[in-house]
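Quick note: the coordinates plus some simple rules give every number you see, no bench work behind them. Fair warning: this is a prediction, and the values are worked out from it, not measured in the lab. Cβ atoms are built from the backbone, for glycine too; each structure is taken alone.
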Structure 1
Amino acid sequence: MKVGLVGFAGSGKTTVFNTMTGLGVPTGFGGELRLGTVKVPDERIDALSEIFSPKKTTYAEIVFCDIPGEHGADHKGLSRKALQQIRDQDVLCLVLRAFPNPALEADPDPASDLEGFHVECVLADLEIVERRLDRAKKDKPDALELAAFELMKTTLEQERPIRSLPPDVLKREYLRGYGLLTDRPLLVALNRAETEAAEPLPAPITARLAELHAAGLVLAASVEAEIAQMDPADRPAFLEDLGLEESALARFIRTAYGLLDLVSFFTVGEDEVRAWPIRRGTKARQAAGRIHSDLERGFIRAEVTPYAVFMEYGSEAGVRDAGRLQIEGKDYVVADGDIMSIRFNV
C-alpha cells in the first residue's frame, strides 16, 4: 500500500512522515520526495512464523511518501507538480495544521485547509474529465465510457468527490490510467499540539469528512515522532502520558485498512511465511494473482485453512487428518486470515 502524505506549508507533514516511519529526516518548507517503508504488525504472522521457522517472514507493508509541499508560508494551494506526484498513490493522507506555528503568521484553520485541498483536487480532476469528453467528440468512444465520464463531470461540478460514487453506479474500469485524485481514498490527519493529542476530531470536521467519504484521525506529530524513535519497550509509558493507548502508526494502519476495506490472507512454509493484503470480497483466483500472475492465469483450485482452524490443530497435517482442509474454486471469496495454497497449471 502506497500512502502519499500531502499538506500545505507548515502543516507538519514531514514530522508526520517521521512519526509513521521512525525516521528522522529534516523538516522545513520545500525539500525532496522521501520514501519510508513500515511493516504492518500482525500477531498471526508472528505465531505462524514460530510454528514454521521459515527462512523469511514477510509482513504486509505500507510505503509512506512524503510529497514536497509549497515554498512560502502563505501559500494556500498545491502546484501542478505536487498534484501530479500524488496521482500514483493508493491512499492520500492530508495533514492539517491545528497547532500554532511560529513560522506562519496565520492562525491554524484546518477546516479551511481541508476545503482548499478538496477544491484543488476537484478542479484538477474536472480538467482531466472535460479533456476526455472533448476528445470523445472525435474518438466516438464506447457509450458506457462516455456515460461514466459525463457522470463524473456532473459529480465534480457539484464539488463532490468521485469516491462518493459507489461501484454499482460508476464502472471504474474506465478510470484506469487517469489517476483521478478525488477517487483516491482520503485519510485526514489533524496535527495538534501535545496537550490536545487525546481529544477527538472536532464535530464540524467529522461531519465534513463524512460528506467527502473520507476518514480522519488525530495526532501530535511533534512528540509522537520522538516516541517513534524510542526503544519499543519505553513507548507505552510515554503514550500513556499523552492519554493514548496506541501509537499514531497503529491508529493510522487500523484507519487505513478500514478505509480501504483490506484483509490479509497468508501463505506458509519452510521458505517463507507471508501476509498478502487484499480488498475484502476478493475471489480466490484474483487473490492468487497477488502472489504471481501465473497463479491467476493457470488457477485450478485453492487449498484453504482459516487461521483459527490451523491454530486449533497446530499443523497442516493435523488439519488434513481432521478433514478441515477446504478445497475451493476460483469464485471462493477469500476471508481475513485464510491460509492458502494455490494449485495451478500454466
Structure 2
Amino acid sequence: MTNNNHISEIWADLEEEKTVGLVKRLYSSDVCFHIYGTFQYPERYYGIAFTFENDVRINFSSFDNLREMKILLLADSTFVNSHLLVIQLLHPNSRDIFASLCENLIQSVIQLNSEQRIIRIVVNQLEKWKTLFEKNNSTGLTPAEQQGLYGELHFLQKYLSKSELNPCDVLHTWVGADSALRDFQGSNWALEVKTTSTNNPQKVTINGERQLDETLLETLFLFHYSVEVSNANGQTLCQKVTAIRELLSNDTPTLSMFNAKLFEVGYLDKHEPYYQDRFYQTRNESFYKVENDFPRIKENELRNGVCDVRYSVILAMCDEYQVTENTIFNVLKEL
C-alpha cells in the first residue's frame, strides 16, 4: 500500500485494456474507504477518484476553469446513495508528476476515518495543485526562492548522505516544500534553514513567532548557510537537483517523491534555463541549538493582539549555542 508507483501501475493496466470511456480500479482493499485509479480512453485522461456518501457536501466550483485538470462529481454506480469524485489530468506529459502527487495525497488520507476530514484534505491539495499547475506556465522561481530552495536542498543532500535512515524517511522530514513552519520536521525535532548572500551574512530573518519557538519540541536546530552568488563559479540550483536525483537513482519511489516535492515548491525542469546563470559557492555553514536564552521571540511572550511577527537575529550573539554538524546528525539519528 506504500508503493509509490502503485497508481501508475493501475493506469498502465487500464490503458492497456483500452476500454472506451471512464474506468476505475480500486487502489487497495486494505483502506477502509474507496480510492481508485481512473483512466479515460481514448482521451488518455489519468485520474484518481474517491467514493463519498451523498450527504457529504462537496463544493468544487472554484476549480471549474482549470487548464491542467478536470474535476468531476458523478453518481457512483457501485454503491447506493454515493457519488464519485474524480480528479483527472488533462495532459499526459505531466503523468509522472501527477502520479507522485496522487500517491502523496493517498498517503495523507489513508489513516483518516471521517469522510468530511478526507474531503477537507482533498480540497486543500486541489488548491495547492491549482496554484502549482498555473506556475507551470510561469518563468520559474524568483531569485530569493531559488536561493532558499538551494539551501534546503543543500541540507537535504547532507542528511541523505550521512543518515542511516531509509532515504524515503529522510525525504518525509523535508516539509519546507509543504510551506510548513520549519523546513525539516521529525516526530519531536525540527530544523530551520536560513540561506543568506547579503553583505551582512551574520544576520538572518525569522518569519513568525513560532519559527524559533521550541516549546512543543524536544529539539530545535537552526542551520545558517552563507553563500556567494555569481554568474560563473560554484554550483547552480539545477546541478544541486541533479546531484540529489543521482543520489536517489536506485530508489525509484523516493526519487518520485523528491520530484513531486520539487514540483510542490514550484521547481519545474522546463524552467532550468532561467536558473543556469546563477551559481552558489559556500561561504560558511553554522549550526545552532535553539534553547534557553537563544535570542528569539516565542509565542507565549507576545502581548494580546500582536501577530505576524518578523524579526532579525544577529548570529554573532549566538556563539554559545553553536554545535557541530556531526552533533546535529548524531542527535537526529537518536530522535
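Any idea which of 1, 2 comes out highest on mean count of other Cβ atoms within 10 Å over residues 112-119?
1
When you work out distance in nm of label points 7 Å out along Cα→Cβ at positions 160 and 264 for each of the structures 1, 2, which one comes out largest?
Comparing 1, 2 by distance in nm of label points 7 Å out along Cα→Cβ at positions 160 and 264, the maximum is at 1.
Thinking of 1, 2, which structure, once FRET efficiency 1/(1 + (r/R0)^6) of positions 64 and 288 (r between Cβ atoms, R0 = 41 Å, to 0.05) is computed, gives back 0.30? List each step's numbers first, then the result.
On the way: 1: 0.90; 2: 0.30.
Of the options listed, only 2 reproduces it.
FRET efficiency 1/(1 + (r/R0)^6) of positions 24 and 240 (r between Cβ atoms, R0 = 30 Å, to 0.05) was computed and gave 0.80; which structure, 1, 2, did it come from?
Only structure 1 yields this read-out.
Comparing distance in nm of label points 7 Å out along Cα→Cβ at positions 256 and 320 across 1, 2, which is largest?
Checked 1, 2; max of distance in nm of label points 7 Å out along Cα→Cβ at positions 256 and 320 sits with 2.
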